[in-house]
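As structure tokens, here come the structures.
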Structure 1
Amino acid sequence: MPGPLKSEAVVLRSIRYGEADRILHLYTPHRGRVSAIAKGVRRTRSRFGGRLEPFFRLRLVLHEGRSDLLTVTSAETVDGFARLRADGPALDAAARACDAVTRLFETGDPHPEVFNLLCHELALLDADVARAGRANQLAFRLKLLLAAGLAPQLSACASCGAGEHLSGFSPSAGGVVCTACEASAFALDEDAHAFLAAALGRPLADVPAAPERALRQAERAVAETAEHHAGVRLARAHSG
């Protein structure tokens, strides 16, 4: 039924529309991804100021009419993450985080854990821009896969259940595989396996370090899992 909708949201993307408006792609805790129009926001005296930009965490009042496009009627900043905006690698990592959420969670289904994870990632990047490297980005994507029900099997062979000689990764099987089942797998070094397991199990603030080769293999595992099981192609993580 048409009427006001109050919600927190993170601005994933902001697109110019017409002479003075913007179309916003938003991620909300209880409505998933939604789109909204902010009318007159590009005018000099707009009441919204500059807060309807990507990566802002906002408290919004939206008007829900008959179309899928909501209308922003009120916006209050919860966090603008100003420090990450002044750092190129952190800004890039924030953009890649929002892009991954956009691709993996494109519907209006509620995923409050994804909203909280995205807010936590932006807050971590804002607090310490040095986090904006490939390890952080891969850990974030692994946790998105977990929220989507697509986390790779890492504790035993995804094909036969064996717990030893896990030397490959098979996207089609859904995780690590042993030497007897590695026909359709690519090589996964011990360091890469350890990084995947630790990044998935530890808090996002405690991302483990790993050699560059291990991170490349881990990124391939994450990317091919998303593509095989969700039909989603994630942008490459940046080394920072």
Structure 2
Amino acid sequence: MTTPSTSFSDTFASIAEVDGWMTEGQARRLWDRATALHLGARIVEIGSYHGRSAIVLATAAPAGVEVVAIDPHAGNDRGPQQITGEAEDGQRDHEAFLANLERAGVRERIRHVRLPSQDAGTTVAGEIDLLYIDGAHRYGPARADIVSWGDRVAPGGTLLIHDSFSSVGVTAAIASTLLAGSSFRYVGRESSMAEYRREPVGAGRVTNMARQLAEVPWFVRNVVIKVLIVAGLGRFTKHLGHRQATWPY
């Protein structure tokens, strides 16, 4: 393992103007998992938007670690309440993504696959050591990402999923795949970024399930916050500990 050429704090400060949805704590978790990788390892990110998380991963990853960012930049599934969009929106996202990577000095460090994740499987060969899923948040696509890409995570590897226990679609996808599963152990979460480790759950399956079910009250709280924001009652979210006028993530 090698030390990144810049610090986490400097890297996070450098992406302050990059659009996206990622807290400092979530960025720190990406950073820590990426810096722990070794020569020959592979990182795959599903859902890059303007490059906020990709920059963190590519800056933190030691030399010799492959970094693949998969995002079609098609204008759809761009962010909160942005499920549908125009191709022009996607092209602007793509151009912003490349410009941000260039500005951060990591454009040559990242292989961008401009395809939907369900069509990109053949573009990545071999196992994945760190998989970060932040793609389409509807149940079907989210579940497909967890199943098809999660199956390729190497033993001992890390699976991180954004908007877990926050997005209804993502949470339902987790419930149908990982909640009672036997291959991924729940490590914990940083806000809505859930972390799983690829390892046999074995006799600890009930405990693993219980630890995930313990997040249900936080999930309900986030859904209520979103309902209030959509209803134009965002001022009341402060009573749930949500101090911002933004979507909880």
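A short reminder: the numbers here are calculations on the coordinates, not readings from a lab. It should be emphasised that the depicted structure is a prediction, and the values quoted were computed from it without experimental measurement. Cβ atoms are built from the backbone, for glycine too; each structure is taken alone.
Once distance in nm of label points 7 Å out along Cα→Cβ at positions 61 and 213 is evaluated on every structure in 1, 2, the highest one turns out to be 1. In this comparison of 1, 2, the computed figure 1.6 for distance in nm of label points 7 Å out along Cα→Cβ at positions 5 and 29 is attributed to 1. When FRET efficiency 1/(1 + (r/R0)^6) of positions 69 and 189 (r between Cβ atoms, R0 = 41 Å, to 0.05) is computed across structures 1, 2, the figure 0.95 traces back to 2.
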